[in-house]
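Listed next: structures, encoded as structure tokens.
No lab work stands behind these numbers, since they all come straight from the coordinates. Here the structure is a predicted model, which is why all the values come from computation and not from measurement. Cβ atoms are built from the backbone, for glycine too; each structure is taken alone.
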Structure I
């Protein structure tokens with residue numbers, strides 16, 4: 001588990017060896033800021049990005065983790081995350097796209113391989129367009145998750161397991177990165193003795209999530225979650241894990 005001070009700091013750097021790091025991969029659920037974290041590291045740290053550990057939004061399923069690779073795990077407040085998932089439901093099955101926010105939260109989570117180019121693991125011989133996205137199924141039972149928060153619960157538990165895999169890792173709250181991106185980069189550089197390719201810090205100014213295009217009118221996403229939806233969310237989440245990540249609802 002994460003140390004108790006993660007609640008206040010929003011960042012934990014876990015170093016397990018003295019090997020010089022040369023690569024990194026970012027892991028985290030959709031709508032948690034994985035792209036902005038990736039771009040910050042690419043712009044400001046001398047590390048090469050890789051996606052060879054598998055799809056970044058899945059439960060970790062890598063064959064192995066090289067000593068010279070840094071695994072960066074990103075988390076986000078569940079309420080903000082859920083609203084963002086409704087606003088930009090990457091890979092969601094068309095059957096759930098027209099649901100109002102409250103219905104969307106309670107619907108069995110269904111997703112499809114709608115953008116095959118997003119998955120490096122897909123071999124050209126496999127015709128997977130429109131097939132169920134197996135990374136969004138329960139990794140043991142193979143069943144769909146009962147709702148969006150059950151998906152979050154399992155994936156957070158699995159991602160925390162990265163700390164037990166004997167690899168160099170960083171856990172960071174998106175909120176910490178957003179509030180002080182330069183501090184995030186500096187702390188990571190200091191712990192892992194990393195250098196910058198540029199003479200000064202380079203921010204990320206373009207919102208990468210804006211690439212989402214659905215081509216259909218959808219119900220609006222509320223500015224905040226109402227009490228009924230928040231109560232449902234709390235009943236579905238593992239609140240002990242959420243608290244360890246610094247999130248109380």
Structure II
């Protein structure tokens with residue numbers, strides 16, 4: 001298999017292990033819809049030729065998304081892939097799938113025909129994809145440090161934002177996370193109708209399936225993340241709208 005450099009995202013669908021036969025059929029249909037939309041988004045973000053570097057692999061209730069960039073990713077590459085994952089997460093929520101996962105950056109080997117992908121970046125993502133106690137996608141510790149090492153990393157917080165991610169072992173890790181809540185404010189991506197409140201729509205998506213006792217924490221953590229991202233978005237808008245000559249009186 002060819003050695004590649006780029007991005008790996010491993011995602012698993014929460015609650016899929018207990019699906020009935022009917023729910024499995026619906027899940028497979030919805031997952032295919034989301035993967036098809038991902039391909040279209042990749043063409044819009046990277047262009048038709050470069051989108052050919054995107055690969056997806058499916059294993060039971062999990063999805064692996066790989067994108068080859070040929071060398072250590074630039075900040076533009078990171079932002080572009082972050083926007084792709086933001087699109088994927090919003091579309092998944094709208095289609096009834098609650099994905100949790102991890103984003104890694106580094107080397108990997110893949111063979112699409114054999115539905116096989118391996119390598120250091122895959123191992124890194126696999127070690128973290130199911131550790132967070134929420135619905136969302138967090139960069140691994142390694143990927144988070146790499147992203148932060150890029151000059152201007154603050155400029156891509158609309159797609160990958162710094163956040164204290166809650167873990168299932170009750171610890172909290174400061175990581176970069178896919179800012180999917182911002183997607184509720186992006187024209188062409190937002191899933192709510194005009195005039196419909198973004199948070200109400202998010203809560204509607206989260207409440208479509210039951211919340212078994214013992215899993216409620218991940219839902220509340222998800223809502224807290226949504227609130228944080230939207231507050232960050234609103235603060236940014238206020239700063240941009242503030243007159244350049246305005247001074248602060250202390």
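Looking across I, II, the calculation of volume of the Cα convex hull per residue in Å³, for residues 74-185 alone that yields 144 traces back to I.
Computing mean count of other Cβ atoms within 10 Å over residues 26-33 across structures I, II gives 15.2 for structure II. Highest-scoring entry among I, II, by distance in nm of label points 7 Å out along Cα→Cβ at positions 122 and 178, is I. In terms of FRET efficiency 1/(1 + (r/R0)^6) of positions 114 and 130 (r between Cβ atoms, R0 = 25 Å, to 0.05), the structure with the greatest value among I, II is I. Where does the value 18.1, 52 come from, among I, II, when Rg and Dmax of the Cα atoms in Å is the thing being computed? Answer for the origin of the read-out: I.
Which one of I, II has distance in nm of label points 7 Å out along Cα→Cβ at positions 194 and 226, as calculated from the coordinates, equal to 4.3? Derived from the structure labelled I. A value of -13000 for helix-only ellipticity at 222 nm (-39500 (n - 2.57) for each DSSP H run of 4 or more, over all residues; to 500), calculated from one of I, II, originates in structure II.
Calculating mean count of other Cβ atoms within 10 Å over residues 2-9 for structures I, II picks out II as the one with the greatest value. With relative contact order in percent (Cα under 8 Å, 6 or more apart) coming out at 21, pick the structure among I, II it was computed from. Going label by label, the one that fits is II.
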